[in-house]
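Listed after this line are the structures, all set down as structure tokens.
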Structure I
Amino acid sequence: MIVGSQSVLGQFPDAPSELLVSDEADVFPMHHPDRADLIDGSIGELSTFHDTFGYYAQGVSPETAVLPPGWDRRLIPVRTPATRGATGWCLEIHDLLLSKYVAGREKDATFCRVAVAHRMVQRDVLETRLAQMELVPAIRAAVVGRINADFAWVAATERRP
């Protein structure tokens, strides 16, 4: 299960380079989330894997990302010759952005704005899924503000000569 920004590659294998700046993938074993610590030890930061390939996996828990109901039914499967018969499961882009809007970190704000600017998400889908999320009012208001700001910024940018 890939829940961080790199899950964008499941739905958008040719995602804009601005979305691919992280050298970390937040993951957990779908059927054994309790084994996330093994990921850090095997292919985590400063591991031989990291030194060899230039990226690493961060073992996280299923609760790491705050996601809208039904996210698990919208997962994007990734199975290629490079996965050697295994299937990776990536978040659908709207679910990914909502988790980032909830987290509210600067790096997440940049990621979301780029995804909106590249028309990778639809505002109405974000708003519908947000309405289904159980969030405290202050967090909900912050997410609404972030979504509004991103779409307003993109609209203003498009009007500039």
Structure II
Amino acid sequence: MKKWCIKLSKAAIKKLKMILRSKKVTMEAKKRAQILIDSDENNGNIPKSINSIATSRGVCQNTVVNVRKNYVQNGLDAAIFRKKRETPPMAPKVTGDVEAYIIATCCSAAPEGKTFWTAKMIANKIMLDGIVESISDETVRLVLKKLNLNRI
């Protein structure tokens, strides 16, 4: 007995065929949809073996098993489409407080011997004051550009 048996309803098959015809769906999603269609055991269909599906679709056998497993455990959409990332891989360094400090520094009087603040000088001051551990002058420049501020 197979561990991950796929029995698709007519509505599911219709949705999979729409995905295959769509031009806005990635090739990865289309391959996964075709894997599910090939694995269907309903309506008297004889499902193909994992090896034959893998070779005909140009994927490895683990992909076929994972698609079947994901369909059985999580449903059709989870088996075909990737999950959207909820949070970015790294938290942003520049928060509202840091942005406000950059603006305040930019608008304050320039240090002695200088006529205006440069992005590098602002970045160094922010690090020396302990606002952030590290920040580049390019990040400071982007914050100033976003706010349409002129350093002069």
Structure III
Amino acid sequence: MPDIKKQYQELAKKHKLPDFDRLNMEFEIENIDETGFLLRSILSKIGEKVEFFLGTLGEMLHPDSSNIYSIQEYRFFDESERKRLFDIYRMLMSWSRNSIEVSLMCDEKEEAKLINALLDEWKTLKPELIRYFRKMKESWKVDTESKEDVGYLG
């Protein structure tokens, strides 16, 4: 890690990047193996996390009948929450595509700009993601069949 941190700090001075420890806390950049193009590797690491959330939210927003967990979680959200989750999904997909585009450009300055922008947006999005994932977790503590039966009794 010392090599990555030192290399990053030099790039941080040059491009006004966020603190290494903050970026590392959010996106685990100290685990990067390839440092030849460190900023591009950081974007790739951020992309891995974004792809994880895209996959999880995508399965929940468009449940497949073979994925009981996605159906369970889907039922637990009302229409306005699903709409907001889809808005988050769209935002994350935009980040993913933007990251791919910038990586293809091979422009260190653009990579640095995107890292700054993504971290700023992540700070805003993260609390909301935590709230929705807590709700997904809570969906497993509720007996949905009993809940549905109660609805038919009224």
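Values in this text are rule-based calculations from the coordinates and carry no lab data. Small disclaimer: the values here were computed from a predicted structure and weren't measured. Cβ atoms are built from the backbone, for glycine too; each structure is taken alone.
Here Cα extents along the principal axes in Å, for residues 25-80 alone was calculated and came to 45, 24, 15; which of the structures I, II, III was it taken from? That value comes from structure III. For which of I, II, III does helix-only ellipticity at 222 nm (-39500 (n - 2.57) for each DSSP H run of 4 or more, over all residues; to 500), calculated from the coordinates, equal -26500? Of the options listed, only III reproduces it.
Looking just at distance in nm of label points 7 Å out along Cα→Cβ at positions 73 and 137, which of the labels I, II, III belongs to the structure with the highest value?
Numbers: I: 3.1; II: 5.1; III: 1.3.
Going through I, II, III one by one, distance in nm of label points 7 Å out along Cα→Cβ at positions 73 and 137 is largest in II.
Which structure, out of I, II, III, was distance in nm of label points 7 Å out along Cα→Cβ at positions 9 and 121 derived from, given a value of 6.9? This value belongs to structure II.
Distance in nm of label points 7 Å out along Cα→Cβ at positions 49 and 113 was computed and gave 2.2; which structure, I, II, III, did it come from? Mind showing how you got there, number by number?
Working: I: 3.3; II: 8.0; III: 2.2.
It traces back to III.
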